[in-house]
Structure P
Amino acid sequence: MDYINEVLDMVVRKNPAENEFHQAVKEVLESLRPVVEVNEENYRREALLERLVEPDRQISFKVPWVDDKGYVQVNTGYRIQFNNAIGPYKGGLRLHPSVNRGIIKFLGFEQVFKNSLTGLPIGGAKGGSDFDPKGKSDREVLAFCKSFMTELYKYIGADTDVPAGDIGTGAREIGYLYGQYKKIRGTYEGVLTGKGLTYGGSLVRKEATGYGLVYLTEEMLKAHGHTLAEKIVAVSGSGNVAIYAVEKAAELGARVVTVSDSNGWIYDEAGIDIKALKEIKEVKRERLTEYLKYRPGAIYTEGRGVWNVKCDIALPCATQNELLLEDAKNLVANGCLAVAEGANMPTDLDATKYLQENGILFAPGKAANAGGVATSALEMSQNSERLSWSFEEVDEKLKLIMKNIFHNMSNAAREYNAEGNYVLGANIAGFLKVADAMLAQGIW
């Protein structure tokens, strides 16, 4: 058995029932074969892959809090610090009922390569809880956040581990978490990113993942003789990533015709009304059915179906494994040109393979959705220097980072005789930087 297969078998054996983690590791290691085959003897001797797939630290803890009725509720909190070979741990906190150890491990593993691709000195981590902020009062969210941070603060710091937001963790939650950290530690430091602008946050952070996704997509299209102008775009999701991907794609001349939430999806042939979408999701925090009040000509459909729509560009921005093989077949049949992942691993392995085999340009999430963590690292820089950059300055830096990510993964794919395979290129480009750092630092 070759080295990669040995490690894949070990991962499944040591981490039973963690299917998302297995999937993420398999996707990365399979694409690293050209690199590993050349360096197999050295990598085996150093157990490099075994060390790469094993987190540095896995922390889980109970999070008790009191609800508005006076009852004590108990959730489970996680922080998985995966690899800090190139910088302090960096990665979001996800608050969602689906959160478990396996999902946090998959996200943390992906974060290692995503953060490496940005070119910035940040390692990979992820955390969160099975707490659901939806339907909770501000007081209940505050109670949870104070309890969560009372345990988490022991393991984080500006030069150790800098968490950020993720699904379910927005400006409100980050504010509550930061307030509790500051109270416990008595220090004012950039330990969380995604903070409010009045207390150390960065302009563009809210927009960064969606904007970055579109910047990279545009650069990929240009490399193949296309642009976003006049293209029809299908977007899934209606959170931060989706909202600002819709906004930036429209600014670049595309017509975005879909968004979705956990209940259903909207098709608006004339183009999604970004002002209405922001009011529904950011101000009112309502379901997408409200969109019909603003645009009566739009169509709302319960359940899945976004990928049945004829489009030129598909941007999955909701959650993991939302774009499956049948969806990929629909996209190909409808003449789709490119798929770029705005969420973490939204396309399953079979769908990814089918899209690539059928000539669809495919940008993996670890590259395409790196704009959020890139801007988080820019926020860390501003905090360290006690500076605040303008929106235009941060946006320009973000655009440059996303362009560089595309060209780095494109060059890596070309170097290993797989031109246009951006999954392979992103994984190799991200891996080599981390691997070189790990080997240089010895066994630890």
Structure Q
Amino acid sequence: MNNTEKKMTFKDYAVVSSLLFGLFFGAGNLIFPLHLGQLAGHNWGPAALGFLVTGVLLPLLSVLAIAITRAKGVYDVGLPLGTGFALTFMVLIHATIGPLFGTPRTATVAYEVGLKPFLGAGNSWGLLLFSALFFGASFAFSYRENDILSNVGKVLNPLFLALLTLVFLVAFASPLGSTTSAPVTVAYSNFSNALTNGFLEGYNTMDALAGLAFGVTVVTAIQQMGQKDPKSVSLVTAKSGFFSMGAVALIYLLLILLGAMSLGQFKLSPEGGTAFTQIVNAYAGPVGQAVLATLLTVTCLTTAVGLVAAFAQDFHNHFPKVSYHVWLFLSCLASFLTANFGLETIIAWSTPMLMFLYPLSMVLILLSVFSPLFKRDGVVYLTVVVCTVVPAFFDMIVAFPKVVSQSHVGLAVAGMRSYLPLANIGMSWAVPALVGLVVGLVLHFVRRSNLPELVED
């Protein structure tokens, strides 16, 4: 350990926690829990519990996975399965939360929910101009790697929290309705359905995937604060993760309650962005809409900065012939192009990828967290992932838009998938993954018990 290593102060931990919070909390983190509250109505409790598992606990575990395994990013998490798998997994994660879906969504949500109501539905150039400015700003904020901590943790994030606090103070001081009398949709009609659907709704935040990808950004920022020893970096990451995800959990609960209360004045909206617009306009009209536009732009920008920086850092580390700045430019350019397909198209095609990648990410995160118990044995990883990947692939095919899911191949896959346990609730991977874990652990301990005999021979 470096004897000159700086001792972290409370302020330092607060800054790292703020960085983590800013990287995690983006557009989806505002609109999805709000919509969940409207869907669940007075059954918001079990729905919130399910949502917090995939929206808070799992992202926290992803940060802990990075800390425990002393990984520098998503590549290291998949490394027990070999370099080929690790690289493929890294590319898929970064493509999904990056230029294909996650990063473009930050711009489209900020525009369609925040700014578009001012311009009118018939405007054809607004998204193009806004997304160009948005990703230009993302490029500028993340151009200097040394400035990411300062720009996100010290500048953008406090502004976002101040605006969101203002929204909560006004909304809870004069609620639009009561959560106890809020109507419930059929999918959330009982405890188990509300719990399960809340769990699946948490996929949309993409935070478990982001936690793995942001690892390199967070580790770099902590090292720049004077922490060079890997054990110290891991400890700071873990402690800061608890603080930041605790704040995320509190905001989720308040947003879910806000969504349920809004049913006292509004009907169920098609998505959370519409609900948010209705709520702020009910309280403050155009001024409220202006606050919402600012709020969304700031929080989406913090997430976009983290996503494009993590993409550029990871890809530069593994493909060093291309510089960080070139990867950064390519990420921003591709995100700009994808954003102009519109929010509805992005969500429609991102959901299938999340149904495939989330199960794989969940099992890899849990395996990483508990890896000291089985010495990070690749055999355990292999059996679990093999048993997870096939049903997760089936879930992906079934979740695609009709052009894929209703094709001959899609219908054939749906037929095979129907024989798997829990397929009806979108979790056909869970039981096979558990079987793979049992098989892997048995193989691990059998090999370990036979090792002395093999050495003696």
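Nothing in this text is a laboratory measurement; each read-out follows from the coordinates by a stated rule. Please read all numbers here as calculations on a predicted model, not as lab measurements. Cβ atoms are built from the backbone, for glycine too; each structure is taken alone.
Could you tell me which structure in P, Q was used to calculate P(r) over Cα pairs in 10 Å bins from 0, in percent, for residues 313-432 alone as 13, 39, 31, 14, 4, 0? Walk me through the numbers before you get to the answer.
Working: P: 13, 39, 31, 14, 4, 0; Q: 12, 28, 29, 25, 5.
Considering all the candidates, the number was obtained from P.
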**Complete:** Output 25.6 (mean count of other Cβ atoms within 10 Å over residues 113-120, calculated) maps, among P, Q, to structure P
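Compare volume of the Cα convex hull per residue in Å³ across structures P, Q and report the one with the greatest value.
Details: P: 139; Q: 162.
The maximum falls on structure Q.
Computing relative contact order in percent (Cα under 8 Å, 6 or more apart) for each of P, Q, which one ends up highest? Intermediate results must be reported in sequence, preceding the final value.
Values: P: 15; Q: 29.
For this comparison of relative contact order in percent (Cα under 8 Å, 6 or more apart), the top structure is Q.
Comparing distance in nm of label points 7 Å out along Cα→Cβ at positions 57 and 89 across P, Q, which is largest?
Numbers: P: 0.5; Q: 2.1.
Max of distance in nm of label points 7 Å out along Cα→Cβ at positions 57 and 89: Q.
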**Asked** From P, Q, which structure was helix-only ellipticity at 222 nm (-39500 (n - 2.57) for each DSSP H run of 4 or more, over all residues; to 500) = -23500 calculated on?
**Response** Q
**Item:** Identity of the structure behind 3.2 (criterion: distance in nm of label points 7 Å out along Cα→Cβ at positions 65 and 137, calculated), options P, Q
**Value:** Q
**Request:** Please state which of the structures P, Q yields 26.1 when mean count of other Cβ atoms within 10 Å over residues 241-248 is computed from it.
**Result:** P
